[in-house]
Structure 1
């Protein structure tokens, strides 16, 4: 979710809001704020940063990110790889500068970008 969605659900912002969702029983809380994508798991917040780029069309990028995250979690059962792979999917979709369904990325682009994010993911205990 983005900051507006988080506030609408919890009445809180930032880490306070995502911790509140976790208290409600959500095991993996995804939070996006522009190029920063975070995942709260237990007491650790993992974050990747998408590169700054000129945006053509962002419609559907959140859907691409979320579906990639869920499918990767179901298949691999590795939340760090799922976060990284989904970040790679979002980056590939945005870099394509395509519109609509044409921006769904090819698997090789996801793997390359995902591997990059996997090696530079930040984390902190909250």
Structure 2
């Protein structure tokens, strides 16, 4: 999948695991010791939501990008390993993308840029 700047001039490709089922979403990237620089996990949900994520049992620092239904980045939150704090965005979101901490900044991406949602991949109940 790709992340593209809002102006369409820059695109970076990521290899992601898709968490479309509740069991996959519950586990997320917990217990992983590393994550490649251009890898991540895309969480797909059926409807907009306001719940958050936590980093308990997560061993690596992550950025969590909260996305609109069309993939637009609404907010990016920095997750600290082992933290029980629930990381909630200020607004409802449809999907999330987890990548290594600082990835968006290193790549020059941020709020308003667009994460492509793979065609044919949908949330499962």
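State the single structure among 1, 2 that was used to calculate FRET efficiency 1/(1 + (r/R0)^6) of positions 14 and 54 (r between Cβ atoms, R0 = 25 Å, to 0.05), giving 0.65.
2
A value of 32 was computed for relative contact order in percent (Cα under 8 Å, 6 or more apart); which of 1, 2 is the source structure?
2
Can you say which of 1, 2 returns 11.2 when mean count of other Cβ atoms within 10 Å over residues 6-13 is computed?
2
Which of 1, 2 yields -2000 for helix-only ellipticity at 222 nm (-39500 (n - 2.57) for each DSSP H run of 4 or more, over all residues; to 500), as computed?
This value belongs to structure 2.
Please compute Cα Rg over 2.2 N^0.38 Å, for residues 22-69 alone for structures 1, 2 and give me the label with the greatest value.
If we compare Cα Rg over 2.2 N^0.38 Å, for residues 22-69 alone over 1, 2, the biggest value is for 1.
Every number here is computed from the coordinates shown, using simple stated rules; none is lab data. Bear in mind the structure is a predicted one, so any value in this text is a computation, not a measurement. Cβ atoms are built from the backbone, for glycine too; each structure is taken alone.
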